[in-house]
Every structure is written in structure tokens, then in C-alpha cells.
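Below are structures written as C-alpha cells.
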Structure 1
Amino acid sequence: MALLTVDLFSESLEVGTSLSVVLPQATRAQIGIDSVSAPPHGWPVLYLLHGLSDDHSAWVRYTSIERYAREAGLAVVMPAAGRSFYADEARGHRYWTWISEELPGVVAEMFRVSTRPQDTYVAGLSMGGYGALKLALRHPDRFAAAASLSGAVDVSILATAPERAELHERVFAGSIPAGADLFSLVDALDPAAAPPLWVGCGTEDVLHDANRRFVDHAVAAGLDVTSDFRPGLHEWGLWDRVVRDVIAWLPRPKVGP
């Protein structure tokens, strides 16, 4: 595998930003690593989003994502998104435009990855779990699957948390638009057009109840949802175990005849 840190300029953000990227690599002499060859359409790609207190490096630093990606023959793109909730901030930068519109083009231009929807996935933890579901629900034609790990799936909680008041005001100007509310996005989506979703959370996590409500809401709306509520808190030990299961769950096309 190759691990890259990419520092680049974003037209959407009008400022420099960073990505961490894991790419499969064909090798012959590396001990303990099987050689791999890129599929004809390029590597399937997982966009993996970070949480509120993290950055583009977090998944690489705190999990074995590089090893899991190698086992799956998967490229992984991990963009920085600040504390934006993957939104075009009311008083800040256009992170939604960067992640949803500009980034896929940048990745396709720079790396040998597939641009086919059936080879493209999105996942994230906490704030990134919210962002992954938001991407999949607003652009269901672009993704073969989406997963949320301990996701902040109900952003209305920000409005009632005094310690998040400044964040809520900066990102949403004090009011959650319909396009940012996952429950409303589920209601507006044709279930037949939705990609399969994976939604999980630790049973001791403060976000557990909200995730249960989201799963129930999405299932009632007819979406294909796999849920995983196992013992655990809001922490990396859990997410390291779970992200490997998520990668195994992804509906990856078979290579070859």
C-alpha cells in the first residue's frame, strides 16, 4: 500500500487543504503483503470522513485502515473538513461544495481510482457519519453504499446543547435547513433509489438513542439499512473494529470474468 498526504488548493474553499490517501500498490518483494493489480476501471474508492475533533490524518493515526484497505483492494480518501459538519458554513467555508462536488474530480484527476457509482462508497464517524449519510441521501446515484459509525445523525441536538451554540451559529446560522436534516432527507428520497446504508453506534454512546431513532425512521421509510449496536463508547477502539466490518460489508463488484 501507498500512504500519501496531499496538500492542495481548493477552489471551493479558496484556501489550501489536505487529504490522506491510501492506495493499493503492486509489490513483489514486500514481506507479508500480497501483490495486487488494479481492476480495469481503477481501484474502488471509499471516501472516509473524520469527526468533529479530528482531521484528515485521524483514521490513519488511530486505526489500521491501511491494512484493512489492502485486504479489500480498496483506495481510501480521507479529506480534511474542519468542524464544518460537511456543510457550506453560514459564516465560514464551503465544505459541502468541496466534499460533494470538487473533491471527486480532484481524486479522479490525481489517482487511478474508479469513477463508477458501483465502485464508490462513503463512510465516516461521528460528525463524519452524519456527513456520509448526508452525501448518500442527497446524491444516492453516486454511491454503492454508505456507512455511519456513531454518527451525529440528529443535528437538531446542536441547537439544544449550550456548549455547541457557537458552532451551531457559525455552521447553520441557528437554523437547520431541510437539506441538512437526515430525517427530512430520508422522507424526501425514493427508497428504490437509495443505496444500502450501514448505521452503527456503541450502546453506551451518548448518540446511541439518536442512531436508534434514525434506523427506525429509515427502515419505516423503506430503505435498506444494516444496523450494528454493539457494546462500546464514542472511541477509537470501537471504530477500529467496526470499520473493518464495514469494509467487509461494502458491496464490491467482483474482479474478472
Structure 2
Amino acid sequence: MKRRAFLGTVGSLGSLGVIGYTSRSPVETLEIRFWLSEQAATYDGVPDRIREYLQLAFDLEFWTLEVSFGGTVPVSTEDGANVTIHGEWPSRVVAGYFGRGEITPVADVNLLVTDGQMRTAPTGYGIPHIASVGGARHIAELEPVEFGDRYDVVPYRTPERVMQVLVHEAGHALGLNHDHGVTFRKGDAVAASPMLSAYAWDPEYDGDRSSCGTVYPETDDLGRKLTFSFSACAQRRLEGYQGGFTRK
């Protein structure tokens, strides 16, 4: 299901029709809040790892970043994509804006992390200001971030890939697209930035360059690496971000 097709159905979620977007120019403080499903909350260290890696990716020079943990929420499915595609998580976020639910949303990114599968796409989903992703058990396997090291390139392993998908979906919530991502050679490997992510090795992905014109190198016979740093193209788009939730 394409994001545009989903956005066309959002109005059917009732109270979503009275939520709009406001413009803040410039955005001085970016707010990201995340929640865990009840199953995701059973793994030790998950809130700490999520907070650390979100700070690593989104602590950019043009805004002050506020990352907070909203707590645990019950969900009908642990599928990290379907909980948004089918409207459950967006409905929770909207209800929270009107004081009718158990969560208190923020203006910019409201992220739900579940324990859903991370093998078959989609494993997560992001629409304006709302995102969800699975894989909590893999996030629990990550080492703590050492903030003296920007983690420019990391191995292509399941825990790192899952965390990059989390950053990827949060990027979608801020208006980034896949073509804001890049790949680049790193020794005998190709490294992918968050918005391109594993699409760099997907034969069905038809892009050959970023929206800023950076051509993707060939990946044949080369290793795979990841980075949590947004490309310069993505950062330019983020620097112009002026959105946020507001009541109409």
C-alpha cells in the first residue's frame, strides 16, 4: 500500500478530519515522542536504545531536539506497519490530541515501537507526524551509543538494520522520502543512509540517484553497511521543516 493511497483514506478515521498542520518558521525545537507496545516493553533497555539513537540521528545543528518516552500502550497487533496502515495508531494519536486517550502526543513525531516481524516489508510505516515500526527484540540487542563516535558506518546486521528502519520511519513522519537518501562506497562495501536504507539492495527499487542528484554506486559484489547519519540532501529538507500538528 503506497503512502499516498493511505493518506487518501485518513479522513475515514473520524476525528482525523479536524486535525490539520500548522507552520512554525523556523522550527527551533523538534519534538519526538515514542511509545512501546506491551510486548515491546518486555525487553530490557529498549527505551534507552531508542532515545539514544534518535538523538544520534536527529540532533542536528539547526534545531534543539527533545526526545521523550510516552510509556506503554496496548495494541491489537504487533505488526509495525499494519498498526498504522489500518488506522489504529493514527487514531490513538488523534484521540490523544483531544484528551480522549491514554497518550499525550507531540507536534512533530509520534512513534510507536512494537515487537513486529522485521523480515518481510513493510516492517514499519510513517505518515505526517505519525510513525510505527516493529523489531523491539532486536533493538534490545544494540550496544549503547557512545556519543563521542558519530557511528558514521555500522555493520549490516539485524539490530542495526532495525534501528535504521526506526529512524527511516521517523524521517517519513517529518516529510522525507526514500530519494532523500544516498549510498556511498566505504572500502569494499556500500553504505546506505537512513532514508534509502535497505532499498539500496532491492532490485525492485527503481531509483538510481537522490532527489538532489547524487548517483548511487553499483552494489554488485560489494559488502553492505549502514549509517545513522542523514544525507546532506535529507538534512537540507529537514532544515526547511516548518510543520506540526494543530487543531483546526
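List of remarks:
- Parent structure of the calculated result -8500, given that helix-only ellipticity at 222 nm (-39500 (n - 2.57) for each DSSP H run of 4 or more, over all residues; to 500) is the read-out and 1, 2 the choices: 1
- Read-out Cα extents along the principal axes in Å, for residues 51-130 alone, computed value 40, 28, 20, structure in 1, 2: 1
- Parent structure of the calculated result 17, given that relative contact order in percent (Cα under 8 Å, 6 or more apart) is the read-out and 1, 2 the choices: 1
- Among 1, 2, structure where distance in nm of label points 7 Å out along Cα→Cβ at positions 179 and 235 as derived comes to 3.9: 1
- Structures 1, 2, by distance in nm of label points 7 Å out along Cα→Cβ at positions 67 and 219: label with the highest value: 1
Each reported figure results from applying straightforward, stated rules to the coordinates on display, with no laboratory input. Because the structure is a prediction, the values reported are computed rather than measured. Cβ atoms are built from the backbone, for glycine too; each structure is taken alone.
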